[in-house]
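S.K.: Some structures are shown below for you to check.
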Structure I
Amino acid sequence: MTLTVEERAKVLVEALPYIKRFHGQTVVIKVGGNAIDRARDETLLDVVLLRYVGMQPVLIHGGGPEISAMSERLGLKPEFRNGLRITDEKTMEVVKMVLTGKVSPDLVAAIHRLGGQAVGMSGEDGPTIIAEPLDESMGFVGKVTQVNKEPITALLSRGYIPVIASIGLGYDGHAYNINADTVAAEIAVALKAAKVILLTDVAGVLGADGEVVAVLSKDDARRRIEKGEVTGGMIPKLEACLRALDGVPLAHIVDGRTKHALLLELFTEAGIGTMVTP
């Protein structure tokens, strides 16, 4: 579909109030894995645009499919529990290798190619993310106990887009694999972000009729988790939204396979996906 000149102008006019509202504000965006395989350049181009219109995007990434593929190539069988990867010592080595050695550099290079400036880092750098074991039976799976925001704000103040791998540093000096949605929520709270947006590979939280639930209250989201109405990877996403709402006004679960999903969510009245509210 080709837009006329007038239609293009209407799109820009519709975006203007949102650009004004979020100018100078921090937006934490979780990307990676299956969520943006179909629309990676469009998603990253959105991020670059956000920076140029005066917003401060922070990217958090995982790399589940890449980690699983590399693990299998090395003879390690991926295992999951409640959407989280069980991470023994060998798997943790794979996590670090894939996230900091491939996924992060690829995202940074793509942002540079699209006209932005980015710096890749992990939670170990700084250190930015301090973690402790989530559950001994899960191995080196961590939960965030502290976020040191100074390394992130230093990059933002210099015009860079931080691209952060979801790895934390434990008090024991060991690296911990942390769910990227969880990391996004904790960093959003620490930075007092205006929004946290989790890009996923489904349209949003689905209701009993299979349709996307456009708006969920905090209480309704918690009820859906407790009653088992959401399963698998959607559990940590909703839990991350609940955590983010402790300090962030709004949290969103958005289909990252949709081209320009970030612009549609941020700069249009209708938005897309599921918005979780206090």
Structure II
Amino acid sequence: MNQTRSSRSVPGLLQVHGVTLEYSTPDRIVRATQRVSFDVDEQDRFVLLGPSGCGKSTLLKAVGGFILPSEGSIRLAGRQISKPGPDRVAVFQEFDQLPPWKTVRQNVAFPLIASRTLHKKEAHARADEYLDKVGLTAFAHSYPHTLSGGMKQRVAIARALAMQPRILLMDEPFAALDALTRRRMQEELLALWEDVGFTLLFVTHSIEEALLIGNRILLLSPHPGRVRAEVHAAHLGFQDEGAMGFRSATHRIHELLFPAGPEASRPALRHVA
């Protein structure tokens, strides 16, 4: 498991540099992340991994343009992110993302029409294209309440990819699914990535899911989130689950996330050799 990243000659598609994120509660200001830096390259499957409260979902919202850093910068294709935009589309774990009064086809086409990206006829044609990619052509005229949780997530993914964003943001999208459906959705996501070649920024608190989904994994410390290490996992896949190498990688990541002894007090552990 390679845990070092070679020096870069070309800037990443997404550049997060020294980002500190804070939010207010009724009685105090909470620091979610502390000077987090990473780059996401074109067609990366980049995973933010860490325990609850490490700021990974807050980081995703900042990349989406919904939160501005109190320190540092976030750039996409060289441009500073200051607000939401169609070049970044998010998929969450909640199943109520789909307006219930619209059919599946209408749900996928709606953002394209609302953003004036495409005219109605073209939007419906693209919706049909991406529904076919997620295997839901037969349900194009169904309503969300008739779909299972996994099918609703496939509609949400089709809707996001139909926008053809520069980067797809996914915040624990399969966490609410049962184990079998979750595994199927993980496999389908990777098959879609092979087909479409999108860039993915994926949040999870599951080490196993991170190893299956990601080719690069950024490990974040408990609150406030700091970079512990970056792990390369492109060589691991579903066929390796249960094998010695996969178990070893899982154990090593756990050690990096929750170090014992003197290492536990270090503020950050970057690119461990």
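Laboratory data are not the source of any read-out in this text; all were calculated from the coordinates shown. On a predicted model such as this, the values are computed, not experimentally measured, just so you know. Cβ atoms are built from the backbone, for glycine too; each structure is taken alone.
S.K.: Comparing relative contact order in percent (Cα under 8 Å, 6 or more apart) across I, II, which structure shows the greatest value?
M.R.: Details: I: 23; II: 26.
Once relative contact order in percent (Cα under 8 Å, 6 or more apart) is worked out for each structure, II has the highest.
S.K.: Identify which of structures I, II gives the largest calculated value of mean count of other Cβ atoms within 10 Å over residues 74-81.
M.R.: II
S.K.: Using the calculated result 58, 45, 35 for Cα extents along the principal axes in Å, pick out the matching structure from I, II. Please report the intermediate quantities before stating the final value.
M.R.: Numbers: I: 58, 45, 35; II: 60, 43, 43.
Structure I accounts for this read-out.
S.K.: Here is a further query. Taking distance in nm of label points 7 Å out along Cα→Cβ at positions 26 and 58 for each of I, II, which is largest?
M.R.: Numbers: I: 0.3; II: 2.0.
Max of distance in nm of label points 7 Å out along Cα→Cβ at positions 26 and 58: II.
S.K.: Computing mean count of other Cβ atoms within 10 Å over residues 202-209 for each of I, II, which one ends up highest?
M.R.: II
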